[in-house]
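Given below, in the form of structure tokens, are the structures.
Every number in this text was worked out from the coordinates using simple rules, so none of it is lab data. Because the structure is predicted, anything quoted here is derived from the model rather than measured. Cβ atoms are built from the backbone, for glycine too; each structure is taken alone.
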Structure P
Amino acid sequence: MPLYTNSRWIVNEKGKRVKLACVNWPSHLETLVAEGLNKSPVDEISKKIVATGFNCVRFTWPVALATNESLQSTTVEKWFNGLGLDQSISGIKIHNAGFLSLTLIQAYQAVVSNLGDNNVMVILDNHISKPGWCCAKDDGNGFFGDEFFDPELWLEGLAKMATLFKNTKNVVGMSLRNELRGNNQNVSVWRRYMQEGAETVHSANPKVLVILSGISFDNDLGFLRGNPVNLTFTNKLVFEVHRYGVSIGSGWQNGNPNDVCGNFMKTLMSNAGFLMEEGYPLFLSEFGGDQRGTNVNDNRFLNCMFGVIADWDLDWALWTFQGSYYWRQEEPDKEEMYGVLDKNWNEVRNKSYMVRVNSIQFPHQGPGLFDDEVVPYNIIYHPLTGYCIQNNSSLDQLSLGLCEESTAWIYNTSEKTIMMSGTVDSCLKAAEIGKPVKLGSDCNNSTTSKWKMISDSKLHLSSNLTNGDTVCMDIDNGVVITSPCNCLKEDAECDPGSQWFKIIESRRKTMLE
């Protein structure tokens, strides 16, 4: 610490990439206290964040907490009493009794401090102005000048929070505003205030990354193409973007997944991804889905989204860590189905989901991490499971395994062969339908060793058998096989998730050893 930017990468003082693998932890609702202190000791929560592989927390706050001195000085116990949250008070007495006598701002600081004690980086996120659940177009918190969104008060809040945490080493960034939105959003107004907010934060604390969000619920930064922001400082600017399944309504469920995923990737690049090409880090500061597995829209979105995150090697923050809320939308102890932890904050909610999250927590590229002599190679990533293709020589078959232990492959884009790195003539070959993919030779002269990326999603790896049949790579009980290609177009009832693979470029030395 502190962190800087180097083109599209976030780096430390030595120029080495630091990948943000964050999780959101809210403190912006009416209760104004980090969720879950009624369920578990704060140090246990911090340690669970580390144990589940996250190195960073996007910690939310409302403008009111930073600017309303009367609110700041109210104790946690008095505030919760006023909200009628007796059950939450009882839980805090059991797990975090010392917090009840802290003021609301002291409680916020105490959580940040404990995260620091556990070597967790923190990004302070101004989520909203008036405390409450976010977000709706007409909630008065959406855009500069809305009912509860006073730009001058917002600037005051940014300055106070930047100053308050100026000497807090684990606070590495400040996100200026969450999900700007609503009928009043305007690009020229965005530019005016976001530039002023960025300068305000940097002036108060030049050590932190300054993170700017877009419009339309942070789905759109396209207005910056060829027209960047004008700031007095350099090497500190990051842009953030959000994506959920509901970002396009029920489009994932109602459309063909390949068509929708292909269009999704094009739109994401057009609205935000281009910023990486223009030399800025892009932080996917919110994404996630219903972990019960019953939401078709979320399931299909996540299959595509995990592939994009892995391919682009993005910095990101998952929504979300909490298993429940003290109080959300008039409901006490409301469960969060997107949460990493279960309702009681004891166990991971969905272990297979966390395998997918863990698979994107380590970097594949970036300055200072890898030996310059390492020639780029490929891993073959399966977004549905979060695993990668390995050569299991003991069983003479290809199977899925942890991506940290993935076999290194070389995908020849002209010959369409997938060679095992370090070999002269050992490549993936299709066999019969329903049979395992094998390692074979005669790679350049056989149709069964040619693998094309087909469908609009470019996530199908397709080959031709000796009899002329077209097949796609697939998974059967963890074994890599070939099957007839599914769901290539039009069919909205079909789910191609098991046949989706992403060929990713990597320079991780550990995979070659």
Structure Q
Amino acid sequence: MGPEFTKPLMEYASIWPLFVVFGVACLGLLAEAFLPRERRHGVQVVLAVAGLLAALVGTVLIGMDLEPTEGGAARGLIGAAGSVVVDGPTVFIWGLLLVFALGGVALFAERRLESGVSAFAGQAAALPGTEAERRAQGLDHSEVYPLLMFAVTGMLLFPASGDLLTMFVALEVLSLPLYLLCGLARRRRLLSQEAALKYFLLGAFSSGFFLYGVALVYGFAGSMDLAAIDAAVRNDTGNRALLLVGIGMLMVGVFFKVGAVPFHSWTPDVYQGAPTAVTAFMAAGTKVAAFGAMLRLLYVAFGAERWSWQPMLWVVAILTMLVGAVLAIVQTDVKRMLAYSAIAHTGFLITGVLGVQSASELAEGQITALQSVLFYLAAYSFATMGAFAIVTLVRDSSGEATRMARWAGLGRRSPIVAGAFAFFLLSMAGIPLTAGFTGKWAVFTVALAAGAWPVVLVAILASVLSVYFYVNQIRIMYFAEPEGEVASVTTPSMLTTVVIAVGVIGTLALGVVPGPVLDLAADAGQFIR
């Protein structure tokens, strides 16, 4: 007689925000199927905002109720038969994701910039330049809201996964909607569709690597549960070759999602070709979710194998920072420059991952690697979402004006918008009194404490290089003389204005008074093992 089946228990009281977001995504599909076309857009926006706000309130309540585990080392619980882990870092990441998802909904819903319609194609299947596309010009593509909610569901589950199979499912749930969203731009359809195809093909390969890594690690440990894998690593019970190759394969999948070298080639093309609202949401949300999953994999499942995966991260961090900073210098398109900037910031974040995780191993007052990476994710995401929101406002006769030359003299024509964009760029450069400076200080400090000083030296060099292309963009806006057609700033609706204002406030607050968020990251504690 085979083993007896045990029904898994679902701790709904601790994971209900995830179900709310998923339920709203399903309701959005029903709205698309049954509501008249003219009513869909408003209903979808209300559904998405209500669902995300409810999930955010729930996340705050769950975070306040987390109980310490045995010994008080970490707070939270392992639920859904070990598939979902709701601990302090999970709740912190959930809060970030839901805030930036609300910003994504606001940018998706912007209609004033396109004369009453959204930035998304009226009919995704219509070929560019055909009669079908001309007939769909005035239509709204309101399916983007359920797609966004499904992507957010995957993002919430990815860093909260307690086993490798759940992590793979979450990776696919967050990725597939993004592949579709990237190909839905109303203008420059061919560029948008090319970006979606590249993202899909490379994403499929990376998912294959991740799944193969799952199989190899399962062959080593005999389990997909992260805690069981940790026990197998500590007891050295299996074939180490399977373990090391499996770790490498898993990291390929995660490195692709964060845009780390050498798996970065999709980033500039997708950032440039996707609708800018999608780029803003993806740049913030995907990086937060993927780094949360990376931290859980490396610290929980493979923490005892630290000396094996650290050299790999050293190499990847150094290459990522240098490639991102050097190639950003030669860009002539604002979105591609921000894409290579995002690659460089991925390298800075990986530098933080190299730090010491346990507070017990550090001197009093020092921050942990987990604290520094969580803070950096918050600082970077506020700046990048605000920057891309501003890109949607700068337009010429053909739509968004992303060529840097078109931004010449923007500081004189629209001083407030240019000033906000310059402030975001200065934060990304790490200038003092901005969130970026505090974030870089945090990740460099923890990496130095762990002995990774060569990586920190390269990070400082990359930071110096990055100042050039950020300041160059500011020079173009304020000091370059316009030649030919120049861009102007279109008056946005309240939605985009709020996203930019929140980005400015968040970037300034985290730079001037970073203590509360650092304390919040410290209160999140450690991952549950």
Structure R
Amino acid sequence: MKTFVFRWLAAMALSVGFAVGAVAQAKAAELRIGMDGAISSIDPLYHNNGNNLMVSAHIFDPLVDRDEKGELIPGLAQSWQLVNDRLWEFKLRPGVRFHDGAPLTTGDIKFSLQRPPKVPNSPSSYVGYVRSIERIIQVDELTLQIETEAPDPELPRDLSYVYIQSKKAAEGKTTDDFNKGVAAVGTGPFKFVEYIPGRQIVLARNDDYWRGVSNWEKVTILPIKNSAARLAALLTGDVDVASGIPTVDLPKLRQNPKIAIVSGPQNRVFYLQVDHRDQSPMTFDNDGNVLAKNPLQDLRVRQAMSKAINRELLIDRLLEGQGTPAGEAIPPGFRGSNPKLIADAYDPEGAKKLLTDAGFPDGFRLILHGANDRYAFDESMPQAIAQMFSRIGIKSEIELSPNSLFRKRGKAGELSLQFGGWGNSSAVSMLVAVMHSPDKEKGFGSSNRGRYSNSEFDEFLEQTLATMNPEERLASIRKATEMAMKDLAVIPLFWTEFAWGMRNDLLMKPNSRGLTFAKDVKPN
């Protein structure tokens, strides 16, 4: 009922438009962002997910940064180089200061890079990004050397995810101290003002920002999980920019002269994470009894599930054509994608035969889990996939929950089949975090909630990660991806285009991560 009301409000607002003139001018110094989801903390090293990263990027800076296409650019380090295969040297940018006026030093970098393993109860840890670091050497206040346990050519890219905190402000502090603002002292374009969980994040402009002063004196980020409510907020002028515009609303929005639409291809793959353990808690026989042997362990069953999914239909009906079927994690045209890996064709009869060959001629039952507050199609996509499974004999029920609970249950091993998305920071990020066997000490498999484990793949991936020659490394990455996809470690579904809606007097540079950065939004 709530969704219907929100959709009705959005439709009404869309039909009548809204006045932005006087209101927009009065609030020209403030930017209000309607975010498609929520964050779990202000602590930049608590929870590795897109919305948290987005907020962190406003308050903090990384040592190495990325542009809108995901290519590496200087951040707090103005340059970096290999001294030898195991030693990287970073030169810090001189004159950078934290929000409290303290100068940035190599001590702050060292403190931040050593902190991920010390952050308790992380739903998705940052340890994987610093797993290879053996020693950090402070050469002087502006020169830092990082020695790795083995050659690690991905280190600069990994470090683009680790936002730098002030040692003075954060040492000995907790994640709760970040949420209160006590420890939330960064070098970023905006300063922490207020965080009310589930309601808003308020930031003030950093007038001494090393990259230059922002157009916005104040930024308010509003987590609006419901897509219709977020769209209504845009149309009534309650937010200036809304992220994650549902594809079904794009045609009408493009006809509204008060609204500008910006979109771009994303590096996020949507997929099914499959439980690979001997017994799985949410798989049942047709009488409702938990199966003694997990059917999802059988490759033929996973192949059947993949062939049962009509990806083209999902994209056409639920994404308004704004997507591409996926046969791997990395989309075409992005660094590391493998043109050999194409999506499985829709083949329900072939799927039924595979199930029969696997010993399930009458199918079985399972529960497909997902979040209900993360993506615009959180509800519709799992429902459509479940119907496709049911047509080949895998009778599927849907259970959706808030993203925080969904991820917690998945991490605890309570789920059998999970629908979600993974934003690829590099060609190996999903291989390392989702498909490598869980190894907390080494930082592998931090998001491997399906407990996939393949020793041959693990060994080859680790060799790949230590390959310094760029061409050899790229070939190895593609082979490692082939190994994982041949075994269907996960079932890739599709990549989407991501759309933002905004006032028509604003300009925005889209990015491949689907995140909204105030620095990328400018008055037209």
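One table, with the values for the structure above:
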{"read-out": "P(r) over Cα pairs in 10 Å bins from 0, in percent, for residues 177-384 alone derived as 7, 29, 34, 24, 6, 0 - corresponding label from P, Q, R", "value": "P"}
{"read-out": "Label whose coordinates, when distance in nm of label points 7 Å out along Cα→Cβ at positions 65 and 265 is calculated, return 2.5 (choices P, Q, R)", "value": "R"}
